[in-house]
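Participant: What follows is a group of structures, each given as structure tokens.
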Structure 1
Amino acid sequence: MTSSNRTKIFIDGQHGTTGLQILDRLKDRPDIELLELPMADRKDLGKRAEIATAADIAVLCLPDAAAKELVAALDSSKGGDADTVVIDASTAHRVADGWTYGFPEMAKDHRRKLLASKRISNPGCYPTGAIAILRPLVDAGIVRADSAPAVFGVSGYTGGGKELIAVHENTPGVEPFGLYGVELAHKHVPEMKKYSHLKHAPLFVPSVGHYAQGMLVMVPITRDIVAKKVSAKDVHAVLADAYAGETFVPVRPLADRKWLERDRFLRADRLVDTNSMELAVYGNEAEEQILAVASLDNLGKGASGAAVQVINLKTGVDETTGLAVAV
């Protein structure tokens with residue numbers, strides 16, 4: 001990526017939740033040179049654009065408006081011919097034309113697309129799990145592209161950033177579990193729809209638990225969304241084939257109970273501080289009911305880990321560099 005032995009990386013917004021996690025994964029790596037602005041310059045668009053242009057990779061951990069502002073400044077620098085690769089962790093460019101979705105395992109040819117791209121949108125945490133389940137099933141003709149699947153999710157409160165973290169860590173009597181997004185217009189829905197190859201928006205129901213990190217995403221494979229009668233074994237086979245050989249996205253054995261607490265409960269926080277996302281399929285054959293589940297860390301594979309994985313891909317090092325894999 002660079003003429004020297006070290007890749008120059010600028011993290012704009014490195015003091016936010018995702019930025020801090022990315023910084024922690026990169027700061028001690030000998031192949032990375034981290035570029036930083038003095039505190040006084042961190043709100044100066046010109047200075048931010050200047051240092052981002054000097055970087056090989058700029059990672060944007062910013063509100064949407066600030067991310068768009070910096071990208072516009074970069075696009076106008078050097079006559080629009082700046083070499084900087086931008087990885088945007090905001091939602092500003094998740095479904096924008098000209099941007100490549102930063103989920104390397106999403107399709108067999110997706111790494112090639114990421115390698116060719118200078119504009120990469122870091123996936124959302126909930127969509128990572130939903131797309132991992134739905135995309136292979138839609139492409140295989142099991143889930144109809146014209147259907148509207150339901151997606152249910154629960155995340156630790158760190159997924160809500162500093163404001164929600166403060167509420168959960170400083171408010172006596174804070175809710176132990178809270179359903180939200182009842183307007184059914186969550187900001188993650190457009191990317192779920194686009195990258196799952198769906199024609200209609202899925203029904204997405206998110207929730208937050210009173211714990212810091214970890215996430216479960218659940219997709220019922222119901223009769224009204226499938227193209228033909230299928231079994232849990234059929235669904236499992238498609239997912240297992242789609243992610244065969246993928247270090248970070250293992251598919252557990254069909255109806256696996258070994259990852260359950262006391263043979264019953266699936267913990268949402270079991271993959272904390274890893275970049276792994278484990279998928280599983282369960283079924284009730286008599287009732288023709290199937291459930292697909294994704295387990296991940298909302299701050300790992302669902303945010304900072306995903307960005308670092310793409311950085312590794314772009315710099316030619318092993319994709320696992322600086323990232324923990326669940327054992």
Structure 2
Amino acid sequence: MIQPSCSVIIPARDCLAYLRVAIESVRYQHGVDLEVIVVDDGSSDGAWEWLSQQAREDTRLRPIRLEGVGPARARNAGIEAARGDLIAFLDADDQWWPGKLARQVAHHRAAPQTAFSFTDYLHVDPEGGVHGGCFAFWKPHFANGASLAFQRLADPEYAILECNAVGTSTVVASRKALQNANGFAESKSAEDWDLWLRLAGAGEVAFSLATTATYMMRPGSETRNASARIEAMQEIIERYGSLSNVRAAQALRGAQTRLLLAHAEEARARGAFGAAALLHARAFLGRKDLRTLRAAASDVREALRPGQRSAAS
């Protein structure tokens with residue numbers, strides 16, 4: 001087998017139908033010598049048997065079998081097994097667009113000091129509904145006026161603290177940088193944000209406004225574990241609380257606004273619309289965004305509906 005220049009890591013658990021599409025999207029990537037490491041984390045839907053058969057037909061595919069260790073540890077197992085000097089991540093229910101990998105790898109070859117790079121991505125739901133791009137939704141300051149070409153992200157640690165618009169399925173990273181950062185933290189949620197911040201604090205980061213991946217908004221995915229993610233976000237923000245320079249203060253305001261939005265969504269999910277309205281209103285004060293204001297108004301309407309029991313917390 002040719003020595004791969006890039007190792008693609010896909011953690012998977014009980015999502016064979018999506019996994020087939022994800023792997024097929026990798027096979028449409030041309031111009032890069034790659035290997036595909038699929039870490040099957042204890043699936044019971046026949047994924048391991050299917051992967052074993054696929055590996056016999058495609059020598060680039062390397063399945064690894066684990067037993068319910070979680071996505072962070074699964075990705076770390078993939079990093080440990082990887083042979084490429086670049087690592088690309090893809091979640092099993094996402095997919096890449098043609099040409100994504102070659103263009104991104106070319107940037108890393110031209111700028112080897114880059115710790116990791118990322119791009120925009122598109123939100124879709126299982127019914128095929130399209131919900132817009134990540135950058136359009138979160139409106140990170142670094143995307144204003146940028147081009148489709150990869151470019152260096154200014155003040156990357158503060159930029160990602162202020163607005164974590166990094167989609168894991170768009171990331172290509174230096175294996176050496178990942179190893180130096182000790183990979184994903186396995187004992188917490190928001191382990192992706194945590195790792196991007198640590199990488200950004202140690203090296204250069206590049207981004208592109210190009211949309212290169214589709215992100216599946218799937219009920220039951222890890223991002224739905226709201227309480228654990230909120231706790232992890234609070235812990236990350238507290239790490240930066242002692243910084244007093246102007247740029248750090250700006251970044252912290254952005255991070256705290258996102259934390260308020262996470263609290264608001266959690267309150268809304270449990271039917272506490274009064275609390276959600278207050279949280280959305282506080283988030284709007286932190287960042288004047290019409291979408292947040294409309295969310296607060298929607299919460300108020302729900303709280304005032306006849307028979308609706310609103311909660312204050």
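Throughout, read-outs are computed from the coordinates displayed, never taken from laboratory work. The model shown is predicted, which means the values in this text are computed figures rather than measured ones. Cβ atoms are built from the backbone, for glycine too; each structure is taken alone.
Participant: Out of 1, 2, which structure matches 5.4 when distance in nm of label points 7 Å out along Cα→Cβ at positions 49 and 297 is calculated?
Facilitator: Label of the originating structure: 2.
Participant: One of 1, 2 was used to compute distance in nm of label points 7 Å out along Cα→Cβ at positions 113 and 209, and the result was 3.2. Which label is that?
Facilitator: On the way: 1: 3.2; 2: 2.5.
It traces back to 1.
Participant: Additional query: Rank structures 1, 2 by distance in nm of label points 7 Å out along Cα→Cβ at positions 9 and 153 and report only the one at the top, that is, the highest.
Facilitator: 1
Participant: Which of 1, 2 yields -13500 for helix-only ellipticity at 222 nm (-39500 (n - 2.57) for each DSSP H run of 4 or more, over all residues; to 500), as computed? Present the calculation step by step, with values, prior to reporting the outcome.
Facilitator: Details: 1: -8500; 2: -13500.
Traced to structure 2.
Participant: Which one of 1, 2 has Cα extents along the principal axes in Å, for residues 33-72 alone, as calculated from the coordinates, equal to 29, 21, 10?
Facilitator: The read-out was computed on structure 2.
Participant: By the measure distance in nm of label points 7 Å out along Cα→Cβ at positions 169 and 241, tell me the structure among 1, 2 with the highest figure. Before the final figure, lay out the partial values.
Facilitator: Values: 1: 4.6; 2: 3.5.
Largest one: structure 1.
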